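Dropping the structures in below, format is structure tokens.
Read-outs: derived from the displayed coordinates by stated rules, not from any lab. Values in this document were obtained by computation on a predicted structure and should not be read as measured data.
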Structure P
Amino acid sequence: MTLGYAYFLTGEHEKGIEVQKEVVTRNPDFLGSHLILAEIYTDLGRTEDAHAQVAEVLRISPNYSLEMARATLAFKDQAQLGHSLSALRKAGLK
């Protein structure tokens, strides 16, 4: 789990955004940070920002899908996995 996602899970959304933005500034093609940002933005109701992050995910990996996310996201807690997938779906990932 990344530090940015840990902030998100503890309700520190803005700190999570700050950390993930720093990561994508250094590595714009890091898929994980764009996925985390999409999820955080969805939870904050920042739909346009969430959609922009999904667009970045698809720029990096044009065939990335919810099924791929389901297969690759490592959550012991199935409820958290469901929440993440739901947020990514709302952000426009199919």
Structure Q
Amino acid sequence: MLALTQDATEVIEGLLAGPGVPEGAGVRIASAYPNEADAPGTLQVRLAVEPGDHDEVIEEAGARVFVEDAVTQYLDDKLLDVNLDGEQVRFALLGQA
């Protein structure tokens, strides 16, 4: 299962606590392209009001992450981390130790 670093957990928790973000919202990780041939392995991360029908839901210390069913297997042994550059947030996937 995808795991979260402490930094990623804190950033996601902060994003979800922002103004106008509804209760139960989360960050969703999904394939950026429905047709894998367009850009295989390209993922997108965005705020989502609720998980998709078959999404895996990961909850950790106030952070909620919805993982699209189609990418769950790819992310199974990964660690979600975050890099901060000023106010810009960049998520990164690392291998789990």
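When helix-only ellipticity at 222 nm (-39500 (n - 2.57) for each DSSP H run of 4 or more, over all residues; to 500) is computed for each of P, Q, which one produces -22000? Please report the intermediate quantities before stating the final value.
Details: P: -22000; Q: -5000.
The value was obtained from structure P.
Upon calculation of mean projected area of the Cα convex hull in nm² from the atomic coordinates, which of the structures P, Q produces 5.3?
On the way: P: 5.3; Q: 6.6.
The read-out was computed on structure P.
Check the numbers for relative contact order in percent (Cα under 8 Å, 6 or more apart) across P, Q and tell me which is largest.
Working: P: 24; Q: 32.
The structure with the largest value is Q.
Name the one structure among P, Q that Rg and Dmax of the Cα atoms in Å, for residues 22-69 alone of 11.5, 36 was derived from. Don't skip to the answer; put the middle values down first.
Working: P: 10.2, 28; Q: 11.5, 36.
Of the options listed, only Q reproduces it.
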